[in-house]
Structures are given as structure tokens and as C-alpha cells.
1. Check the numbers for FRET efficiency 1/(1 + (r/R0)^6) of positions 59 and 147 (r between Cβ atoms, R0 = 41 Å, to 0.05) across I, II and tell me which is largest.
2. Out of I, II, choose the structure whose coordinates give relative contact order in percent (Cα under 8 Å, 6 or more apart) equal to 30 when calculated.
3. Using distance in nm of label points 7 Å out along Cα→Cβ at positions 83 and 163 for the comparison, can you identify which of I, II gives the largest number?
4. Taking distance in nm of label points 7 Å out along Cα→Cβ at positions 35 and 99 from the coordinates of each of I, II, which one would give 2.4?
5. Taking helix-only ellipticity at 222 nm (-39500 (n - 2.57) for each DSSP H run of 4 or more, over all residues; to 500) from the coordinates of each of I, II, which one would give -20500?
6. For mean projected area of the Cα convex hull in nm², the calculated result is 13.5, so let me know which of I, II that is.
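A short reminder: the numbers here are calculations on the coordinates, not readings from a lab. Fair warning: this is a prediction, and the values are worked out from it, not measured in the lab. Cβ atoms are built from the backbone, for glycine too; each structure is taken alone.
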Structure I
Amino acid sequence: MTAITDSLVREAPRSARIDWSPYLVGVGIGVLSWIAFGLFGDPLGVTTAYSRVASLFAIPVVGTDTVAQNSYWKSMPLKWDYGVWFLVGIPLGAFLSAILSGTWRLEFVPEVWKERFGPSVAKRFVGAFLGGLVIMYGARLAGGCTSGHGISGGLQLAVSSCLFLGVLFATGLVLSAFLFRNQ
């Protein structure tokens, strides 16, 4: 599988790349947050939209009646609001950004993963899936995701979001020290 991946990886020449300014991107996210608050009355965030969309994927597994009677999905039924469209726009925007910056490539196993855990695509996908489950559980437990707490809550100076950001950075430092201890 790595031979296929390697043949699909494309690096743009340095002269063709666009390096995004973190300051300009930060201002853009701030303006987007204002627009979301002003037009829709909601902060940026995606875990609620993920939860709503998850009901569509649960229907074939557990049935329409079970989903309709579930108290969790009753509290947040699927609706095509700005949050769901924001969720759809994230991968599309990331793809467009990668194309415009000349950095797009198809990569099943990133080099960092390969060095630490090996070249197995299946192992990478299982790790990504399990990590996604843990992150979604934590985000729903915390009442918001990184964008909800870190961006929107941070802009509002919410105490819960400041606490979230502190725990996020501390956990990232500890986990990075553990994962990359031999480097």
C-alpha cells in the first residue's frame, strides 16, 4: 500500500506554495466567529452538528424508531442549520486551501505516524477511528469541541473555555512527551 501512496504524493515546488500567515488566518477565524454570532446567533463549533448527522448513520443500524425515541437525538434533532453546513464546509475548505497553497497530497500514513507506529494503513485507520471516538466523547462531555470552546468560548472569555484550553495544552504536552520520548 505504501507504493501506491508514494506514487500519489505530490509536493509542489517551493515557489508555487502559498504559506498562510497565522495572524491573517486568526483574523479570518475571528471575523467568521462574528459573522456566525451576528447572522445565526450561534458560536462556531461542530460537535453538535456531528451528533445530529450521526443520527442518519444510526438509522440503518438501530432503526428509525430507536433513533426517534432516543432522548439524546430528541434534544438535538437533525436539521440542516448553519452548524451542519459549517461541518460540511470544513473538509471542503481544507481541500481548497491545500490546492491553493500547492501542498495537497494523498497520504494514508503520515511520516510521523510511520516513524512511531509503523507503515500499517489498517493500524493508522483504527487509531484514527478510536481517537475520533475519544475526542467526540470528551467534546460532548465538556459541552463543546476545540472550535466551540477554544475559539468561540475563548472570544467570549468564558471560564469553562479558558479551563478547557489549559487542560488541552497540558494534555498535549504530556502526550507529546510520551509519544515522542525517544526523539
Structure II
Amino acid sequence: MNDPQSITVNKDSRLIPTWSVVAAAVAFVLVEYYFWLIAPATRHHEPPALGLRVYFNLSWGLLASLYCLMLGYVSKDAPRRGMNTRFWMMVCLAMPGGIGAVLYFLLRQPEVSLCPACGTHVLSDFHFCPQCNYQLTASCGNCFRTVRTTDQYCTRCGHELSSSQNPLRIHAMDR
């Protein structure tokens, strides 16, 4: 597995990089420039009604902008999940009509985080670290499903979490 980049909580809201926002704005302006100034000069027939032109021009501009924003999102999201950024950006560029983005969202890996005890890269759905056996999330002692640290009973099997001699929900709060 690739070494994923860890993004702190403050950077989590910045999953669309600045270069992508600038590229989206430039793409929108270029598409509008083309459809309003260049394309009408090359037509040999009367243009459609103004409302229809505005609708289609804005639609194509927004699609071009969304494509740039999607590339930026993939460039920031793939490292968080331990995936190859270059490969997925090339897939998104090479596959027409957004098929590459759909493939990315269907095939992307779960987020990767660090074990607080040993620093090993672990998947977010792990209950225990595979290297040091550190409990990462609270889990039911009966069915071993994830529970919230404030739950009194397991939502899956109804097991009373405090009935264990040392409830697993408390282990997660102690560390």
C-alpha cells in the first residue's frame, strides 16, 4: 500500500486545491468566450433564441468548470486513501464524459489513518491496529460491530455493553 498523506482536520475542508479553482474559472471564461464571440461568427444560419443560447452556454461552461474541480478533488482525495494520484488523474482525463470520475468514486479505497500508538497506516474501519493491537474504535464484545462510545447497548445484537467486566466502549474513551 502506498504511504498515504495525512490531511489534518483544518485541511479536510480544502480538498479542492486552489489551482483547480483557478482552472475552473479560466475554463468557464474560455467556454463563454468561445460560445458568445467565436462560434456565432462562424455560423451560416440564424442563431437560436437568446434564452436557449444562454442556457446552453452556461451549461457547457459549468460542465467544463466541474471537470476541473473534479480533477482537483481527485488529486487531493487519492493520497488520503493511499491510491496513486497520477494514475487516477490520467483515468479521469482519458475517459470522456466523466466516466473516469465515476470509476474513481466506484473503485476508491477507504480512508487511511494512523494508529495513535505505533503510527502504522490502518484503514478507518479497523477496530484494532494489526501491528500493536491498540483499540482504535469501540466495539461490541458479543458481535464485534462498531458502537459509539456513549452507547449502553449494541445497536446490532442488543448486548449490554456495560455487562462485560471491562466494557469495550470504555476502552476507547480511556486512550
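1. Numbers: I: 0.95; II: 0.30.
If we compare FRET efficiency 1/(1 + (r/R0)^6) of positions 59 and 147 (r between Cβ atoms, R0 = 41 Å, to 0.05) over I, II, the biggest value is for I.
2. Numbers: I: 30; II: 16.
Considering all the candidates, the number was obtained from I.
3. Details: I: 2.1; II: 4.2.
Looking at the calculated values, the largest one is II.
4. Values: I: 1.8; II: 2.4.
Corresponding structure: II.
5. Details: I: -20500; II: -14000.
Value -20500 for helix-only ellipticity at 222 nm (-39500 (n - 2.57) for each DSSP H run of 4 or more, over all residues; to 500) corresponds to I out of I, II.
6. Details: I: 13.5; II: 15.0.
Of the options listed, only I reproduces it.
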